[in-house]
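I've put the structures underneath this note.
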Structure I
Amino acid sequence: MSTCAQHDSRGETRAWGLLALAVTGEIAGVLALRASDGFARLLPSLAAVLAFGVALVVVSRVMKVLPVSVAYPVWAGGGTAGVALLGMGVLGETPSVARAVGVALIVLGVVLINRDRVAAGGC
């Protein structure tokens with residue numbers, strides 16, 4: 001098992017880029033899942049499975065470099081916030097103060113987790 005000390009800053013930078021890709025895959029999977037009509041439509045269903053599969057593979061690679069306590073919350077929180085924002089902004093779901101506060105709290109939580117990691121000298 002690799003440790004944080006074994007990875008250079010370039011590897012960590014690459015991991016963050018891959019984590020952004022994993023978040024994007026998660027969001028794409030959810031949007032395709034919605035379009036699949038409960039897996040009744042073939043192409044959106046296949047797109048959902050493919051996007052989720054790519055997201056899982058990529059985030060598993062990220063976890064070789066970044067701690068799971070950072071990588072998973074960023075992945076899950078980023079996907080959740082992204083889907084919520086797209087739902088309200090693009091898909092016509094009703095925006096509300098409560099939803100906006102919820103998204104802000106997710107983002108704040110991810111920022112605090114990462115800030116704590118950096119402050120503690122983690123990778």
Structure II
Amino acid sequence: MDEEKYYDFIDLYKDPEHKGKPEAFDLSEEGYSTSCGDSFNVYIKLDGDRIRDVSFEGNGCIISTVSISKLCGYAVGKNIEDVKKLGLDDIKKLIGIEHISTSRIGCAMVGLETIKKALAKYKI
């Protein structure tokens with residue numbers, strides 16, 4: 001990782017985008033990573049089958065926090081089914097890291113797994 005990306009990660013970790021519990025939301029879910037104890041709650045506001053807004057609360061390592069913050073921004077405006085199809089390669093692209101060590105994959109994926117669990121509750 002180059003130095004500029006490293007400092008961007010540190011800034012986003014210290015002040016993540018999309019952090020906070022909204023007053024109103026349609027879906028929520030708790031997520032936990034056994035990799036390093038990261039714990040997040042996600043809150044999703046829907047507009048039909050589209051995601052109007054996503055936010056989160058909780059604490060985690062730099063990888064999990066950057067991943068969930070970037071993912072929340074990415075998911076806004078997307079179709080629910082499209083977000084359900086996302087995987088590790090998509091997370092790598094979102095955060096701009098080509099290789100994530102095996103021991104940190106859980107950290108990178110906890111946000112996506114939690115959002116998917118929340119979206120699984122949606123009934124058409």
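Since every read-out is calculated from the coordinates, none of them should be taken as a lab result. What you see is a predicted model, and the numbers here were worked out from it, not measured in a lab. Cβ atoms are built from the backbone, for glycine too; each structure is taken alone.
Before moving on, here are some points about what is shown:
- helix-only ellipticity at 222 nm (-39500 (n - 2.57) for each DSSP H run of 4 or more, over all residues; to 500) from the coordinates reads -13000; which among I, II: II
- Computed 23, 14, 14 for semi-axes √(5λ) of the Cα gyration tensor in Å - originating structure among I, II: II
- Identity of the structure behind 1.2 (criterion: distance in nm of label points 7 Å out along Cα→Cβ at positions 31 and 55, calculated), options I, II: I
- Which entry (I, II) yields the derived value 25.8 for mean count of other Cβ atoms within 10 Å over residues 63-70: II
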